[in-house]
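Next come the structures, one after another.
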Structure 1
Amino acid sequence: MHIKGKAHRILLIIAILFIGTAAKVNAQVVWENYRNEVYDYLARMAQKGLIQFDDVIKPLSRTYIAKSLQELSQHPDQLSSVEKKELQFYLQEFYNELDTTLITHSTTSFFTKDEGKRWRAFNIRSKDFLLNGDPILQGGRDYNNVKNYTHQSIGIDIWGYIGKHIGFQLSANDITENRGMTDSFPYKQPQTGFVLLTDTGTNHHSINYSELRASISYSWKNGSISLGQDYLLWGYGLNGRMVMSDKAPAYPYFRLDYQPFTWLKFQYTHAWLSSDVVDSSRTYGYGNTIYGGHRILYVPKFMAAHTITFKPIKTLDLSLGESIVYSDHLDIGYLIPVMFFKIYDNLTSNNNNNAGGNGQFFFQASSRNMLKKTHLYSTLFIDEIRITKVFSKSENRNQLGFNIGASVTDVFIPYLTLNAEYTRVNPFVYRNLNPAQNYTNHNYYIGDWMGNNFDRIILSANYTPVAKLKCLLRYQYIRKGGPGTLDQQYNQGFNTPSYLTPFLFDYQFSQQEIYLHFSYQWVHNLYMSAYFSTTSQNNKVSGLTTTSPALGVSISYGL
């Protein structure tokens, strides 16, 4: 049963119930930007078996990251000189989460270093309050054989704690690019998509968009709840994530994290997405002609997802998750964190495809240091499957994707990591007969940036010759088929040979890329980076082969 008027109240009741279980405070929660290099640093330390680091879902809290760094500091004899320097660097960044001394007086500072010797634009601290702030500044230029373009951004990043329970944060970034194209990163590129705010429409397009992240959180001994807007990443991948990635713009959410035991975690999210589908039945006129004279309303779109992760042995993590994308109005059933979404959807829709939502299941296995200094992982994403027809060429509807990857660190020399990964996503994954229920936000895939009907092989090497200097060399090979039609998607597999669509049907292109990237974090959050890439694409439709070199340099403060 759908009860629109009570749905928001149910959400509030859920939050109050979990707050009421807060018998003991663990620490406040501020979600650390998933782009911070500390994630890769700690993941590699876990790969070496020095710590346990649970990062299947990002972002993680600053407190959790700080405790992981603190745990690592107990093993100085097992760290190289470069790793020790980076550890001290990151400990300075997370000093506020590690300092347990009692603050007896208020301190306020501007454009100077805080107690952890980390420079900040401002730092305000008292016994029951902490506020930190930094600017976001970026400038860069890219060169390629089509158009050169510049990009710059300005913004602010603030975060802090109130009392012993509450954390908050706000990161707002205004970005301008001068480029020769108006599209917002097609599927051929992994960069995060955006909502276009302005476009000059001249020969040299100047486009403007914003990135906004914000949240307020309440935490207790072994869990937290958050209301916010951010990216939510799920699983592992070298240049893309199949289940949840950062391809789509950030979206508002309610998030619950709960860990009753060291070997068991539960995570739930309810998100408000953008369908970009106009609801003509609710659109109405203003009674004037300003800007077309109509109020435009879009079809409401939502996503609920939950994951349980358990650790049967120290070196192995197994994760099982379910999500559903639904539309039209908020549904109470999907606000229940432990609900079985698929069964609930079948019941409330009378098992009618035209009345239900778009559900998915996903699984992941991850092993760190089971083989010495090695990370092995594999992800399975199921959009639709017929178990009894899995191996039937004429009747299967196996709309799923999977990846398998391996990483080995300290190969030949310290801090050299070699990686390999294969990803395949079958035709029609992420897509639904109802466009308002596609697995997208603002028409960008929530999952892998390549969409469906493709596979990808990646071989890469990461090396850190000196502290904070990150070097990446990557080879990538992609094959991409066509999107197909809804008739092909929903009529295939019913003994209708004309609709059979094998993997890589309507073959579009194959593509090889060599990518070299350097990044140096001079001081906290001040990055200088450069990249070079060359991409060769064989268009299977036109028969043409093109080669596109590219070069870029940038400097940024903030992430």
Structure 2
Amino acid sequence: MIPERDASRSLTEGYLTGMDPRTVAHVLEQIGDLLELHGENRFKTAAYRNAARTLSGLQVDDIRPLVRSGEIATMKGIGPATLSVIQEMAETGDSSYHEQLSEDTPEGLVEMLRVPGLGTSKIHAIHEGLGIDTLHELEEAARDGRLAQLPRFGEKTAEKILKGIAYLRETSAFVLFPQAMAEARRLLAGVSAHAGVTRAEIAGSVRRRNEVIRDIDIVAACRDAPEQVAASFAHAPGVREAIGVGGRSITIRFVDGTLLDLHCVAPDEFAIALWRATGSAAHESAVRDRAESLGFSMVGDRLVDRTGKGVAIPDEERLYSVLGLPFVEPELREGRGEIDAAEADSLPSLITLRDIRGVLHCHSQYSDGKATIAEMATAARERGWEYLGISDHSQSAFYAGGLSSDAVRQQHAEIDRLNEELDDFRILKGIEADILADGTVDYDAGLLGSFDYVIASVHSRFGMERQAMTDRVLRALDDPHVAILGHPTGRLLLTREPYAIDVEAVIQRATGVGVAVELNADPHRLDIDWRYCQMAKELGCTIEIGPDAHSPGGLDNMEIGIGVARKGWLEASDVLNTGSADDVLLWARARRER
């Protein structure tokens, strides 16, 4: 936590003379990128990025005391080279190493690193072969054919780069939910510590648990004049610019690109301000329409009746109650029928993490996981779950250490031994089997039949035409061994778009044959999209929420997956792994006996 400041201390004291960790972390991250462009080995570049992560987690305004005491040098991820950069920045505010690297690197090459699928080796080839050093020039070369003529490029590569540039422009302002939530919590700690703030909460798309986030909204109830409190944050550590100074709402851009929309209000306005800042715009509009139909209106952050008298709104529950509605959870506030459902008293009883009894999509050291089966089981048990399914990659996923038939038998024997030693916990034998290009599922029927359950996933040939990809997946769903369809659209958020596929047709077929569709909780995937969760629920399709964990820490992906499930209107009864291990086994067995 950021230490509270003495109320008598100036709000700007120390801000302009200190060196905040956010700024130093940003410079270290940039050094890592620049070194990568210059062809340095990955260990050296990783050192700077690791140090940046360490500093990003520090809840202090000024790192200079930590540098002077030597404490910074003892922190994990800080080595001699990164320490010298930190020390120089603490002393001078700048890094000569960063400046040197920046001068030696065309700015456009750094921007190219952000294009999906365009790594350093290709950027080197482009720069050396065509003399290109801006994103605009790269786009022109991809369009006019020059890029395709470079050795080991070709027309398909040029086309992919064009798509990547377009995708970058659409998504460059966004970050993944976990990154945004971590940043929002750090900013919330700073706002809450302000002497003039009595209460503060995260709002906006973070509170609604959107999968990608553009900016962070925080609402603060202030004992002092809201305008003065808002203005004081314009001088906070790491601020590059502040827009709206003088008003109660201020937009702050930090040096690392983070955007904070801070809304400062009087304490009796807090509930409606929080509701407004949470959004979405469509939800807010629907609620306002209902308020007006009942003779109420919103005036700023207050609700007034038809006589102009203010209505006391101490919390959001009271706001909805005054309007004759049950409380609408923030995740549902997307303007997708939640007000109609509230009026009909048919809002879903949303799933919670406590409803999960076990997890099924997990990897171990047998394929590309980082932990043993026993370690994964212990971690699952510590989280209060009753079972863990191990679903390593199948043999066709050679890039991920896919299991041969002998490795499968060895793994099953190990699971049997572990189950004999465990009380009140069970390890299930699963597999994440590749859906091959023709729609068949990796392994023969005999080996597939030896698993407790099979997750079938696409891991190759993402560029197939929509109908061909749909047919491929539909054929896999007809295999009676398949109990779960893994990450159905193959998307990687902010990196790779979903492959072309008729999702509705896939959900309908899965429902008909008794296959659960996965909501993959890996924050880079969150696949299927929450909008399709709502569709799946309406069609009666069972969802499995899988962490896609490759380490014990990856099991915590479930919390993020639950947030997405809630956005998709899912209840505990809609989700396979809210049942017991026996329920999962019965599900897979029923699938095979259809």
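Here are some notes:
- Source structure of the calculated read-out (helix-only ellipticity at 222 nm (-39500 (n - 2.57) for each DSSP H run of 4 or more, over all residues; to 500), -3500) within 1, 2: 1.
- Of the structures 1, 2, the one that 18.4 was derived from, the read-out being mean count of other Cβ atoms within 10 Å over residues 417-424: 1
- Read-out mean count of other Cβ atoms within 10 Å over residues 441-448, computed value 23.0, structure in 1, 2: 1
- Cα extents along the principal axes in Å from the coordinates reads 72, 60, 57; which among 1, 2: 1
Read-outs: derived from the displayed coordinates by stated rules, not from any lab. Here the structure is a predicted model, which is why all the values come from computation and not from measurement. Cβ atoms are built from the backbone, for glycine too; each structure is taken alone.
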